[in-house]
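Scrolling down, you'll hit the structures one after another.
What follows is calculated from the coordinates using simple rules that are stated; it is not laboratory data. Note that the structure is a prediction, hence the values are computed from the model and not measured. Cβ atoms are built from the backbone, for glycine too; each structure is taken alone.
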Structure 1
Amino acid sequence: MNNDLKTGNNISQIQQVLIYTMVLNLTVSAFKIIFGMMTHSVSIYSDGFHSVFDGLSNVVGLVGLRFAYNPPDSEHPYGHKKVEILLTVVISLMMFFACFEIFKDVYGALTGKMPQLKISFETFIVMGATLAVNVFVCIYEKRMGQKLNSDFLVADSAHTKSDIYVTCGVLVGLVLSKLGLRHVDPVVGAVVGLMVAWSGLEILRSTISVLIDANQIDTKLLSEISCKIESVVGCHKIRTRGARGNVFVDLHIVVEPDLTVAEGHEIAHKVVNAIKNEMDGVADVVVHVEPAKKT
């Protein structure tokens, strides 16, 4: 399949995934916020706003796709893929903000500034249903992110996973609160806040390696592929950078000293083709040809 056509299909599929998950996330958040206000539960209310951030992150992703998959141009010769990486940073910052909001409500509950809890059977039904939706969204988004080589979808699925932790904690807190342990609700909220912060750190850590141009492919493997080509006697100064599904490689190969420039050029092309054929997600390869020292 033509690379441009494949990229276009990927964008369309990623947008479709984001629209589906956005609708589900915003629906879930609406139910949580409404029932949080009805029950005066700080954990449900905070969980609802955390789900709002899930929906907002989907919106951010849709906006980012408008730029991330634009073709390279004179000002951006390596393309615009890092726009998507920057958006994953935005997701992590959203999670830190959600954590701050959770702890603010926890403090209010512990200091008696929140009304008494009003938990009903319907509350458990709603929270159980929202949990099932969160699990579905997390699995669906992660699988599609891996299939489409989308860092944003994979990172967003981790964000949704944190929502699953939140809802599980809320359900436990509601059960214990129903049994008379009223302070459990804000305590569970605090634990959930820490989980959200940890998930945000994981996402941030996964993007840092891309932003600081850390190697994205095992250089030993690239050397082995290059040295399989006839007349290549060595390979060094191997560097890789970029994002998942959009990696740039440059390396030096050492060839037999008696080859002509044209022959060296042909060998370089063979190395490029071999790397692209054997390694997924390689966008471009630059090969510098060096003659071996005569003995």
Structure 2
Amino acid sequence: MKYQGRVAVVTGAGSGIGRALTRALTEEGAHVAVSDIDPNGLAETQAGCPPGQVTPYRVDVADRDAVLGFADEVHRQHGPASLVFNNAGVDLFAGVADMSWKDFDWLMGINVGGVVNGTKAFLPQLIEAGSPRSPSRLVNLSSAFGLIAIPYQGAYSTSKFAVRGFTEALRQEMIMEGRPVTVHCVHPGVVRTNFGANMRTSDTEDPDLAAKLFDRTALTSPAKAARLILRGAEKNRARILIGPDGRAMAALPRLLGVRYADLLARAARLTSPGSARADR
């Protein structure tokens, strides 16, 4: 078991990729401290793992003091974490003109604040637990939409571009300083989770339509995503792409440069139900 005796942390573990990561880690012998705001989801995650290998914590990752307390409690109960996955995230389907300030701040608090809070809170433990022969691993979840932007995902792309920049800078810092911590940024395409059903929308968008669009385009299972994430971290890949859509979206700016954005917008105008908005 490759993670026998190691302490792992997974945020947003009440469903989806977080749950799948937790299962995969426990199958390889890790003890996993899991967090979420949904206690029922955490209980289901714990029930699907070997007994005694999961400790649940109800934590809002946007609450810095709560995350710092979570990190202290993990260290006190289990020792320093050597594997940390900042996975918690939310989505907002809304045009920039129509999104509310409240929804934008909510998303940024979780998607960016949660990653920063989790990284800062657990980085001292990762440094403590790592060694040159067995480095600690910090894995931050961005998105394929942290590589390209698309219409009506402006807030989400903003947050995921921020995660990418933050994570890539930290990876360089750990290398420059000779720290025993490898840092990885994950860019999934659309994964088959309840993410779409839980996304917020602006008042001008149909939440059911947004959820159906998400579900129709989901190509990768959470279990496969988890396997690819762990494999990518083990191989020390700076950027971990998940799914054929994730790989395709990573290729777009390489192939088309900045022209990709205009081409996507024209394609979306032809196919999107909201394409006639400007004409109404």
Matching -0.53, -0.57 (log10 I(q)/I(0) by the Debye sum over Cα atoms at q = 0.10, 0.11 Å⁻¹, for residues 162-257 alone, computed) against labels 1, 2 points to structure 1
Calculated from one of 1, 2, Cα extents along the principal axes in Å, for residues 58-137 alone reads 50, 24, 15, and the structure in question is 2
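Which of 1, 2 yields 59 for percent of Cα pairs over 24 Å apart, as computed?
1
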Distance in nm of label points 7 Å out along Cα→Cβ at positions 26 and 226, calculated, reads 0.9; among 1, 2 the input was structure 2
Note: distance in nm of label points 7 Å out along Cα→Cβ at positions 34 and 130 at 2.6, derived from one of structures 1, 2, originates from structure 2
Computing helix-only ellipticity at 222 nm (-39500 (n - 2.57) for each DSSP H run of 4 or more, over all residues; to 500) for each of 1, 2, the value -16000 comes from structure 2
